[in-house]
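Enquirer: These are the structures in question, set out in turn.
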Structure P
Amino acid sequence: MTKILFVCMGNVCRSPIAEGVFRKMVRDAGLEDIVQIGSAGTHAYHVGEPPDVRGQQAARKRGYELTDLRARQITQSDFHEYDLILAMDWENLSLLQQQCPRQQKHKLHLLMRYAGEFDAATVPDPYYGGPEGFGTVLDYVEDACQGLLEVVRKRATMYAAFSRSQDRQALRTRSRERLQDSRNKKAPI
């Protein structure tokens, strides 16, 4: 299971959009049994609130549903539970780095590192702007999430191959043990 957490400031604009977009991409790719997705904010400004209405409307126009999401603040357990924690901008990445236990910092990245089309390093915050800002967020997030999906797909393939290899090894070990047991039973005392 690969667990991915998207993080912005209040968890009502960018990170729930990323969660909704990636959730649909994962479902469409048939990977929802092996990928868990969440989102959180670095601040508790909007805990319990649904995503910004403007973001919900923009997302719905592109086929993403966000109505079931509720804002929450990141917790210490998130740093241990999730495999990738993807910040929307430098400020939130910095806040995550300050809160994250040292041995978990390798999990922290900017979401846009996975983008293939857009060169921007961060996803702009649309909160104080108009509805067009949410379209830009969706453009960036869709691009980055497509790249992220490829990474997750490769990871799932590698894990499946490793699991099959481990299963074969376990079968060989059990076969050797059974053979040894049968030899021990036949050997005179």
Structure Q
Amino acid sequence: MRPTFVRSCLAATMLFVGSSLAQAQVTVTLPDTTQTTTLTATVSPQARVTVPAGVNFNVADITAATAASAAAVTITNIVTPTSSSQLRLALQADAAAFTPPSAGTSWSATDVSWAAGSWTNATGSAGTLSSASYNTIATCDANASACSTTGLVFTLGANSAVNRSGNHTLVVRWRLQAI
């Protein structure tokens, strides 16, 4: 007796809840084309970005600055909140200094700099790498759907205190931000 009562209560509750969830119920004469539904696509600010996987400084003389080969950066499919919004590309080091291949002295993050360079649909900014803050590399033009460069040149400053040969490494983080 008890399971039947529970099932009956559950069925009555489902019927009541189901009828209260219905939206836009109306009786119409057939044929009818008066009923409408609004479809909404919610789009977040976004972009597709290609940045270099690595930048190599071939240091032949630790007492002289070393420029890396020009790097390419491409940003496409840019979607911003308004037609006056821009996309800013910035860079920050994950650590205060390069990690040498073995115990010894290496370069600090602030020894890395870049020139403004030539950009398509963007304005480049000269800057210096920091582990404390993001520094702007470029700002894409307002309402641009893409911006790019093939000429981003990073320079590693001289450091006569470096005392280990091999690969000195530093990870950097790119930030894209609608402004």
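FYI, it's all coordinate maths here, none of it is from the lab. Computed from a predicted structure; not experimentally measured. Cβ atoms are built from the backbone, for glycine too; each structure is taken alone.
Enquirer: Among the shown structures P, Q, from which was the value 0.5 of distance in nm of label points 7 Å out along Cα→Cβ at positions 117 and 149 calculated?
Expert: Q
Enquirer: Let me ask you something else. Comparing relative contact order in percent (Cα under 8 Å, 6 or more apart) across structures P, Q, which is largest?
Expert: Q
Enquirer: Among the shown structures P, Q, from which was the value 1.31 of Cα Rg over 2.2 N^0.38 Å, for residues 77-156 alone calculated?
Expert: Value 1.31 for Cα Rg over 2.2 N^0.38 Å, for residues 77-156 alone corresponds to Q out of P, Q.
Enquirer: Among P, Q, considering only Kirkwood radius over Cα pairs in Å, which has the greatest calculated value?
Expert: Greatest value across P, Q: structure Q.
Enquirer: Could you figure out which one of P, Q the value 1.9 for distance in nm of label points 7 Å out along Cα→Cβ at positions 45 and 133 was computed from?
Expert: Q
Enquirer: If helix-only ellipticity at 222 nm (-39500 (n - 2.57) for each DSSP H run of 4 or more, over all residues; to 500) is calculated from each of P, Q, which structure is the one that comes out at -4000? Walk me through the numbers on the way to the answer.
Expert: Details: P: -17000; Q: -4000.
This figure was derived from Q.
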